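Have a look at these structures, which come just after this line.
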Structure I
């Protein structure tokens, strides 16, 4: 999840001491690929929305496509963006909303592969303190836990409450709890009445019987109900200039990611256990597998930008950040399906 304030404040100084990876070979998609060394910035590789990255690495798809990836894990998408803007990284894995925000500031970046067509955010209420919940107005006067102010869960909750006429600034209290363990303890103890977060936390609390899900964007239908259409989530982004001057490298990235996305559509529990690093399970394989099964529909099967996805994302962003954003940002330049479409055809994804 990303905070607009955080990435605006992060500044280019963050990347000043980092060096960009080595030279790239400019290769056309139909030519033999030279080995390319890339720095890829991402906020949290263990997050479900970025799992295709790990799958592509662990199955050897990046290497097979001639890519040598160096990973840079950052605190938030804003810091990942700064690495790319400074030239210290060539690729970033961030929410598509970050790409729109950067374009609004005049930075020409675009998504070349979409990892998620739904953001995998879940809003649940306490069975103990909100067993009577019927609609969003029942959250008046309650405490709602979110990962951070300005994050995706925060925005989703504000959107749902605003539709019901609930003024979030005066009528509810948001509590920032970014750590899954801390959020779970606070919820179980009744210190918060509702929680909007990501998996595997939400699946865990639901399985314990202490949380009732009232909004679920782990599915396409749930995303449509909350946002009015598909909301593109994690994606691989590069600068427009990089996509133009290094099409072979972008094609290699797309090929590796589309293969990973195709694998995710049919992977069974034993496949997941073999491929996903043990640390991702956080000590509970069964919980991770249950959350994985619920997340499967949220990943794109082929890396393509969903139709209407950019407009849905931009409208949501304009509602909270900048009412003039839709007029300033050429949405057709915030993404390209060129590379993912070729990969889809090549691998029959």
Structure II
């Protein structure tokens, strides 16, 4: 199947981005270098085109009840214009996807991982109840993430909304650069910033306005390569690497978004059992000594015993060390434990550390 293109594809090509296929889309992996782009976000401000992400809208008189049944977090705790990090689980407790749930006064918006959009949409439709309307609106939406310490002063030039009043994991509707937009104080980098959702027909107009406004702050376009290293430094999970249908929220460190006391939801019975029995492994962060970059699937050893495997790894531009995440047997999953990562038949020393890394 031909990969899709976001509405900003031509802009990325003009800017000289290296384009790769990711989650069924042609996406910019980098424009200059991952190192440079990573540091730009950590020091000033960068812009990501994340329009490959999926948006699924749920309306109707029973929408609240339905979304609460679909997801692990407690949607009843959300006020209108508040957002929540959450997950959907299978009956056995494995993770369908992690996502952000936005509560509007009259509906819910679920923002899901790009590679999972169709799968998630089918899953939601399979569990539909009377009194809800479900629509996949992904193809109509452009999503931009403006991240970094100068994100707010950049965007404030373009809107009459008082951005300083939008709290973390809250959102507002208004105009930005003369375009109707939803703007939320969320992101995947660990830096202050916003995510913007608007009709794709205005993509180039909004993109250009943001870059004009951020020129004084050395604003730069950022690719998916730096997005991955930024999220890894903060130990944010990546679906397909750190979490999937074979992992449960407790071993992934996502017990805080799993509200077993809220009442029934898909996977609750299995998750109750898992919590009672205790987890057998845990997602831990580690720092590698030397130059080996840990890759997904590399085995982890303590002495001669294989105790786990790597899920994510990258060079950390801030620590200037190679870092990674991996599932490790619970009796070895302690900060300070010396481990070894095997790559191509060789072992490399590493140490389990406290996360986030940065």
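No lab work stands behind these numbers, since they all come straight from the coordinates. These numbers come from a predicted model, not from an experiment. Cβ atoms are built from the backbone, for glycine too; each structure is taken alone.
For this structure, a couple of remarks:
- Which entry (I, II) yields the derived value -5500 for helix-only ellipticity at 222 nm (-39500 (n - 2.57) for each DSSP H run of 4 or more, over all residues; to 500): II
- Which of I, II yields 18 [relative contact order in percent (Cα under 8 Å, 6 or more apart), calculated]: II
- Taking Cα Rg over 2.2 N^0.38 Å, for residues 184-311 alone as the criterion, the top structure among I, II is II, with the largest value.
- Origin of the derived value 0.65 (FRET efficiency 1/(1 + (r/R0)^6) of positions 168 and 336 (r between Cβ atoms, R0 = 35 Å, to 0.05); candidates I, II): II
- Here the criterion is volume of the Cα convex hull per residue in Å³, for residues 48-159 alone, and among I, II the highest value is seen for I.
- Distance in nm of label points 7 Å out along Cα→Cβ at positions 200 and 280 derived as 4.3 - corresponding label from I, II: II
- Which of I, II leads on distance in nm of label points 7 Å out along Cα→Cβ at positions 64 and 96, largest value: I
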